[in-house]
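What follows draws every value from the coordinates through simple rules; no lab data is involved. Fair warning: this is a prediction, and the values are worked out from it, not measured in the lab. Cβ atoms are built from the backbone, for glycine too; each structure is taken alone.
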Structure I
Amino acid sequence: MSKKTEIKEWKNHEGEVVASDNGFDVIDCQRCGFKHIIHIPTVDELENIYKHDYYKEEKPLYLERYQEDIDWWNMVYTQRYKIFEENSLNELNNFENWYLTMSDSDVF
C-alpha cells in the first residue's frame, strides 16, 4: 500500500508535504524551489516567540552559556574579520591592477 502524496498551498507557495511537526508542515515548494514550513510566520509572530518563549522553553541556558563563552567568540570573530579585511584588500588591489592594465589598452 503506497502512501498518498499530500499537496498543500499557502499564499504563493505550493508543494508536497515532506514532513510535519508541532503544527507545521514542511513542503517541497514548486514555486520558489525551497523546502520550507507553511504557514511562514510573520515578523510579529517570530518576535513574540523569541521574546517570550524561545529562551525560556527551548534554550533556557543559551544566554548563560553565551556569556561564559564570550571571550572565545570575540577571538573567533576577530580572526574572521581580519581574514575578511585581508581578502577584501587583496580583491581591491587585484581590481585596481586589472583596471590600470585595461585602461592602458584599447578596450576603454
Structure II
Amino acid sequence: MMLPKQNRLRKEKEIKDVLKNGKIFKTPYFNLYIKENQLSKPRFAFLVPKKFFKKAVKRNEIKRFFRMTIRKNLEEIKKGIDVVLFVKKDPQKNQKILKECIFYLKNF
C-alpha cells in the first residue's frame, strides 16, 4: 500500500532542496536527509539507485518495504518535516534497521 498523497514528496525541486539543505543521518544501510517544512504533515521520498540495485524488481521491493514501515509508524513520526531516504544496502527486512530509521524520524 502507498503512503497517502499528502505524505509524499513528489516534485524533483523539493527533493533536491532536501538533499542540498537537509540534515544528514548516515548508517551503513541508508542515508536520511531531513529538513523542516511549514506543513502539518511529514513528507517522504525514497531513492534506491540502479548503481546498488540493478533489477527494478529489487528496487521496488526495497521502496515498498520502507513505505510500509513509514506508513505503520506515521503517527509517531515528527510533524512538519521533509525526508528523503537514500538506500545504500539491502535491508533484507531487518527489524533493527527499521527501528533505527524510525528512531531518527521521531527524534529529529
Structure III
Amino acid sequence: MSNEIHQRVPREHSNLKRLILIVSIIVVALLGIYAYNEIDEQNQNHFQTEINKRREEEKERIRNNVTSYVFAERSNYQVSTFGGIHDLHIAVTNNTDYLLENVKVKVI
C-alpha cells in the first residue's frame, strides 16, 4: 500500500504540471489573438482616416477648380427678329464623381 501512495503522488503531480502547461498555452494564445485583433483594428482605423483625408482633399481641389471639371455646351440656336432666342439647348457635363445639386448657367 505504501508503494501505491508513492506512485500516485508523482502521477498526480505530473498531471497537474500538464494541466498548468495546457492552461498557460491557452492563455498565451488568447493574448496573442487579442493583440492581433487590436493591431488590426488600429490599422483599419488609420487606413479609413487616410481614405477620408484624401477624399476631402479631392473634394476641395474640385471645389476650387470647378470650371476645370464642369462644362456647359450649347446647341445651335436661332435669333428672332425681335431678339428672342429659339431652339437653344444647354448641356452640362460633370467630369467628377460627385453629384451636382444645383447648376446655374448664365446666357449672355
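Miscellaneous remarks
- Top of I, II, III by mean count of other Cβ atoms within 10 Å over residues 31-38, largest first: II
- Which of I, II, III yields 2, 12, 25, 27, 22, 9, 2, 0 [P(r) over Cα pairs in 5 Å bins from 0, in percent, calculated]: II
- Source structure of the calculated read-out (relative contact order in percent (Cα under 8 Å, 6 or more apart), 11) within I, II, III: I.
- For -22000 (helix-only ellipticity at 222 nm (-39500 (n - 2.57) for each DSSP H run of 4 or more, over all residues; to 500), calculated) the corresponding structure among I, II, III: III
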